[in-house]
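Each in structure tokens, the structures are laid out below.
Read-outs throughout are calculated quantities, based only on the coordinates presented, and are distinct from any laboratory measurement. Everything quoted here is computed from the prediction, not taken from an experiment. Cβ atoms are built from the backbone, for glycine too; each structure is taken alone.
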Structure P
Amino acid sequence: MKMTKSRVWGTRGMATLALACILSLSCLGLAGCADETPAGTPAGVSGTDLSTAGLRDYYVDVASAKSATVMVYMCGSDLESGYGAASADIEEMLEADLGDNVNVVLETGGASEWSFSPEADPSTRQRWVLEDGEASLVQDAGEGTMLDEDEVTDFCSWAAKEYPADRYILIFWDHGGGTIGGFGYDENYPDASALTLSQLRNAIKASGVAFDMVGFDACLMATVECAWAMEPVADYLVASEQTEPGDGWSWTGFLNQLGSDPSTATTDLGKTIIDDFSAHYAETGEEDTTLSLIDLREISRVYERLSSFLDEAADSIEADNALFTTMSGARSRAKSYAEDSVDQVDLVDMVDRSDFEGADDVSEAVASCVKYRSDTSSGSNGIAMYFPYSEVSQYSDVRQVLEDIGYTGPVAFYDYFLSVMGNSPTSSSHGIVSSYASTQVAQDSGTAASASSSSDSYANESLSSEGWFEDLSNEFSYQELPDELELASDGSNWVVEMDDSLWGDFADFQITVMQNYDDGYLMLGTDDAYQVTDDGNIAVDFDGEWLSIDGSFFSFYCDAPEETEDGEIRYSGTIPAILNGGERVDLVVTWPTASERGDGETIGYVQGYRMSGQDYVLGRGLGQLEAGDTLTPVFDYFDSEGNWVETLQGDAITVSDPSDVEVRYEDTGDASVLFWGTLTTVYGSQVDTEVLTTK
């Protein structure tokens with residue numbers, strides 16, 4: 001394939017064109033719930049037991065409990081109005097045999113419609129008790145948002161007063177956004193902010209109720225910060241590091257267990273919740289799920305050891321600036337969640353990838369604190385941690401939440417870490433557009449794959465106004481970046497010549513691909529299309545092929561590659577599309593690792609979709625395609641100067657088998673395709689190659 005050099009520059013809405021006007025395949029176009037644990041349940045992982053000397057006593061004497069009340073705070077949101085997910089879970093609860101000494105009480109609200117009872121009124125908040133297989137309405141809690149900490153307090157106080165018991169369990173049901181996003185989306189009050197960790201803690205604490213367990217049937221809430229926030233009000237936490245699939249928990253099994261014996265050990269109850277959850281999704285093929293039972297008495301030990309570890313890391317980096325790459329590299333390669341859009345990584349995986357003193361102590365504390373967890377997600381060890389890296393603009397707000405809950409130990413390190421990033425040198429952009437993240441499709445998708453999807457994510461001017469930011473420009477030794485990376489031909493590939501200093505600061509390399517179209521350019525997206533040569537250079541592995549579904553091309557934005565526990569690489573990314581002619585969605589695509597693939601063809605698979613631009617507080621797992629769904633490709637169009645003009649649509653395709661939507665690379669044929677590479681350093685700085693064209 002002949003390549004010639006080309007150059008242009010610039011960035012940034014939605015119009016519709018017939019596909020014939022945009023593309024055809026030959027010219028880069030687009031033609032034209034299980035209730036109880038079944039046999040074979042995936043085995044979970046039990047925790048170890050460090051000494052309990054110096055730890056507080058449990059708040060609740062479970063062993064002597066003769067009665068229990070389970071409180072479910074159920075903000076239905078679009079999960080109920082769109083999918084009936086809350087009503088389905090209520091039906092699972094109603095199938096349980098609660099016996100005479102277990103109460104299940106609910107507060108419902110936050111959805112525009114409910115289906116579990118004709119008495120369910122979406123215009124108000126309602127309280128229910130489940131008895132004799134029926135949901136009985138017992139109180140109207142009045143109009144208002146479910147995302148009101150006073151309402152959480154009132155529900156807990158009311159339930160404990162009206163249904164007193166020896167043991168109380170509180171479960172929050174809705175969307176979750178982890179440490180950065182908090183809990184809850186109220187469909188009836190879309191401007192209401194999610195409940196932060198500090199608001200959740202304050203609300204529960206104000207009720208005066210001591211809980212045996214707090215659970216989140218929601219995404220992303222199994223974080224060390226959430227556990228720290230819940231420690232003053234509960235003995236155990238059950239939550240997920242990862243996004244949860246839409247079905248959420250399986251409810252019948254553990255309620256049966258509690259109904260048969262209200263003094264069931266919390267570790268046994270948590271094991272049932274987790275095993276039933278894992279078994280259900282193993283049956284549906286969604287095995288990359290997480291759920292953990294965390295002993296909150298031990299979270300102080302995790303916090304103290306993590307704080308010491310980060311203090312040691314900061315001291316080491318200050319003494320030897322080159323060690324910053326160790327920490328940044330560990331953060332960028334650690335198991336991340338929600339495509340790293342919430343800055344959450346597995347705590348153990350992150351510290352184990354670093355060489356700083358105290359890493360083993362942190363891992364040991366986590367292994368004891370997590371009393372049971374699912375074992376279906378590689379790199380997940382039961383507790384995630386917030387570590388600002390991709391969503392830097394959110395840091396100041398999250399920092400305030402951390403201070404509000406007294407989680408101050410790691411904050412000093414984060415201030416230092418981001419100050420180092422913010423002072424790093426930048427390089428001029430040489431691509432057609434300054435950053436793919438500045439394109440409209442990528443912005444709508446919320447794509448932020450690597451250390452910095454945009455070269456100004458860590459720019460000094462964007463952080464220097466923050467009170468915590470420190471000017472380290474004269475104190476920290478940075479490598480000077482070249483203005484541009486040169487591409488040289490080795491006869492078969494274009495090669496970026498690397499040296500030890502570039503590799504030392506290397507975080508990621510991606511190519512951006514565009515097509516010449518109508519005196520301008522169509523943005524096809526980004527890809528991790530490179531190989532490392534035997535002599536330590538980067539060979540750009542792009543031969544003019546691009547991603548297609550059923551023979552039709554789509555734009556695609558890659559995530560940073562994920563290294564598995566076995567040292568293999570897993571690739572993933574998102575494909576922007578319009579679903580059924582209406583909503584913009586992002587299809588989430590993954591590729592099997594080399595060992596999973598074997599000798600088979602390299603084919604990616606669509607795992608599901610999320611609504612475009614969806615904040616992960618609005619995300620509970622992925623929506624699933626159905627037979628007959630249509631998918632319309634979308635492409636950003638730029639003029640000859642690299643200025644964004646509009647977003648164009650291709651011809652829709654129809655999904656025939658939703659369980660087998662394959663993503664393949666197809667030859668772009670006679671289309672004139674341009675591409676350039678971008679190297680991202682561990683400091684978040686980026687430098688481009690020159691632009692090449694395939695024709």
Structure Q
Amino acid sequence: MLKNCLSTTTVENADHLNQAMKTAIDHCAPVRTRTISARPISPWFSLEIEEAKRLRRQAERKWRKTKLQVYRDIFTHHRDRVNSIVEEKKKTYYVNQLHGMTSCKELFQVTDYIFGNEKTTALPCTGSDKELCHQFSIFFYKKIENIRSQLGSEPPSQSYASVFSGHLLNTFSPVNECDVVKIITKSAPKSCDLDYIPTHILMSCIDILLPYITKIMNNSISNGTVLDCFKQAIVKPLLKKPSLDENDFKNYRPVSNLPFLSKILEKIVLQQLLGHIEKNGLHEIFQSAYKQQQSTETALLKVTSDILDSIDNRKICILSLLDLSSAFDTIDHFILLERLENTFGISGTALLWLRSYLEYRTQSVQINNDRSDITVLKYGVPQGSVLGPILFTLYTQPIVKILTSHNFNYHFYTDDLQIYIDGTIEDLPNFISNTQNCIEDIKTWMTNNKLKLNEEKTEIILLGHPRFANDFQNVTINLSGHAITCKQTVKNLEVNIDQSLSMMAFVGSLCKSLNFQLRRIGLVRHYLTENVTKTLVSSMILSKMDYCNSLLIGLPKESFNRLQVVQNNAARLVTMSKKRDHVTPVLKDLHWLPVQQRTVFKICVICYKCLNGMAPLHSQNLLQKYRPARSLRSSADTTILLKPSKNFKYYGERSFSYIGPSLWNTLPFEIRTAGSIDI
């Protein structure tokens with residue numbers, strides 16, 4: 001049917017293709033209205049349960065009528081029998097459902113049903129869906145307009161701008177069908193309400209649609225234009241945190257959904273844009289977002305390693321976590337395009353394409369089946385898009401010059417900016433003043449570039465040896481009349497960091513979260529097989545336990561006790577072992593490394609990646625190969641790393657620059673020279 005529709009349609013652009021796909025899908029699967037029961041029958045319900053419940057109700061009526069103990073006992077017997085049958089049928093149903101499942105997606109769909117994880121969207125209680133769509137649309141629009149009005153109309157300062165001196169990117173190269181199909185098959189099969197056919201159907205018909213899709217992509221690239229249908233977005237309001245007030249519009253963030261084919265076009269452009277940036281050395285080394293082989297963990301490992309080295313040198317460190325208000329939504333298109341041309345060497349048709357991509361974008365808020373009127377966006381880059389994040393990082397790259405002029409260390413993760421500087425305790429007033437001046441300069445630059453620094457959510461913490469704890473109290477920094485008090489604990493990329501870097505705040509919050517998930521699994525364990533339980537524990541417990549566990553390396557054994565108790569309980573839950581059974585053989589049978597050894601394993605893996613060019617450059621620079629001053633027997637082994645001298649075991653020897661070589665050098669030569677990281 002799709003072939004027939006395409007053969008009778010001249011497909012010159014995406015609108016023609018969408019119309020052909022819509023005609024085909026309407027013919028093969030016309031829209032039908034169905035009435036869905038608000039309380040569907042449980043899938044394990046059977047005639048046996050129905051008969052048992054009928055006898056229970058009959059016995060209950062007789063007992064309530066006579067009030068005799070004998071009839072109460074009969075009712076209790078039937079009630080217990082119903083509960084027993086339901087429990088047995090439910091268990092049999094879930095065991096059959098889970099048996100033979102081949103994908104994690106199917107597994108989690110069933111287990112979510114068991115856990116009662118209903119996908120409900122929190123919304124304000126007032127008004128109909130149509131009214132809410134209209135109210136949210138006005139709120140999101142006015143929020144950005146209000147922020148922009150507070151930023152003034154001063155032109156951006158050129159004092160921190162760089163001038164491009166490499167090879168210009170004048171045009172984006174056309175792609176062939178092989179390139180397009182690779183991008184499509186690697187993309188997640190997510191659909192948007194603006195898509196005319198579901199993405200999984202499009203992928204199944206890719207051999208038919210591929211020539212037309214490739215033609216549309218190349219027309220857009222060569223003409224330097226983006227079709228209007230690719231610049232539409234459906235916005236759905238999402239509550240930022242479950243604990244926030246549902247009736248306050250400020251607690252919602254707009255989540256944009258874009259058509260699938262528009263994302264494919266963006267990925268084609270992104271590949272060539274990143275190639276141009278890489279070729280000309282325009283990447284910011286300390287920006288870890290949206291880069292291969294980089295993550296929040298590699299960013300935090302670098303920052304904490306620097307701070308540990310500072311404390312080891314008997315210094316203190318001040319860490320500032322800067323927060324932006326609606327960072328992606330206030331970007332000025334004119335400033336961005338000018339920066340792309342002057343600083344990053346993008347011109348000609350390539351710049352025209354990016355201009356077309358940014359201008360006259362539209363969005364409408366959707367709640368259930370209702371949508372608001374279309375709103376034209378004058379500012380910003382779409383956060384749910386493919387190009388939006390990289391354009392934001394290029395837009396904010398001049399901040400680096402401000403930081404280096406103040407001698408600050410820094411690390412970006414998209415719009416999460418952490419800056420830090422060290423000094424002696426005697427020099428505390430001076431480098432607090434330096435921090436204040438640096439943040440003021442950043443704020444001035446942001447204001448001129450139509451970005452808003454959120455002082456209320458910006459956090460500052462002083463880090464150092466516990467003996468300086470009294471000096472850290474009541475330290476404040478003033479930003480344009482707003483006082484920011486240094487905190488005892490801050491959350492940095494979902495990791496709690498305390499003033500002495502003991503990581504106990506992180507361990508405590510992690511254990512709380514893990515125990516909650518463990519209790520949830522325990523409540524439904526009798527429905528699950530051992531393999532299913534092991535899979536759930538691995539995804540819900542062990543994966544969280546491994547998140548940023550490299551930051552725990554070098555801590556005393558006592559620091560791991562709470563996490564080890566959680567892992568022990570998880571192992572007993574999987575194998576149904578008794579509480580007093582020895583847990584070491586259980587962990588061995590499950591092939592689970594104990595918690596402390598998991599951190600050692602993580603550090604060794606990072607070292608391997610650093611030495612084989614599979615880690616960020618800033619992580620690689622923390623390691624140095626050992627080169628003896630004179631010829632020794634060990635000179636032939638080029639895999640040995642230099643272990644620098646440190647002052648304090650609790651601080652300097654926890655730094656990645658020390659603990660990495662210490663652990664790496666103890667590995668057998670065969671492992672250090674392995675050709676692959678795969679087991």
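Details
- Parent structure of the calculated result 0.05, given that FRET efficiency 1/(1 + (r/R0)^6) of positions 214 and 318 (r between Cβ atoms, R0 = 35 Å, to 0.05) is the read-out and P, Q the choices: Q
- Here the criterion is distance in nm of label points 7 Å out along Cα→Cβ at positions 86 and 302, and among P, Q the highest value is seen for Q.
- Here Rg/Rh (Cα atoms, Kirkwood Rh) is compared for structures P, Q. The highest value is that of Q.
- Ranking P, Q by FRET efficiency 1/(1 + (r/R0)^6) of positions 534 and 550 (r between Cβ atoms, R0 = 41 Å, to 0.05), the structure that comes out highest: Q
- If you line up P, Q by FRET efficiency 1/(1 + (r/R0)^6) of positions 326 and 374 (r between Cβ atoms, R0 = 25 Å, to 0.05), the top spot, with the largest value, goes to Q.
- Origin of the derived value -15000 (helix-only ellipticity at 222 nm (-39500 (n - 2.57) for each DSSP H run of 4 or more, over all residues; to 500); candidates P, Q): Q
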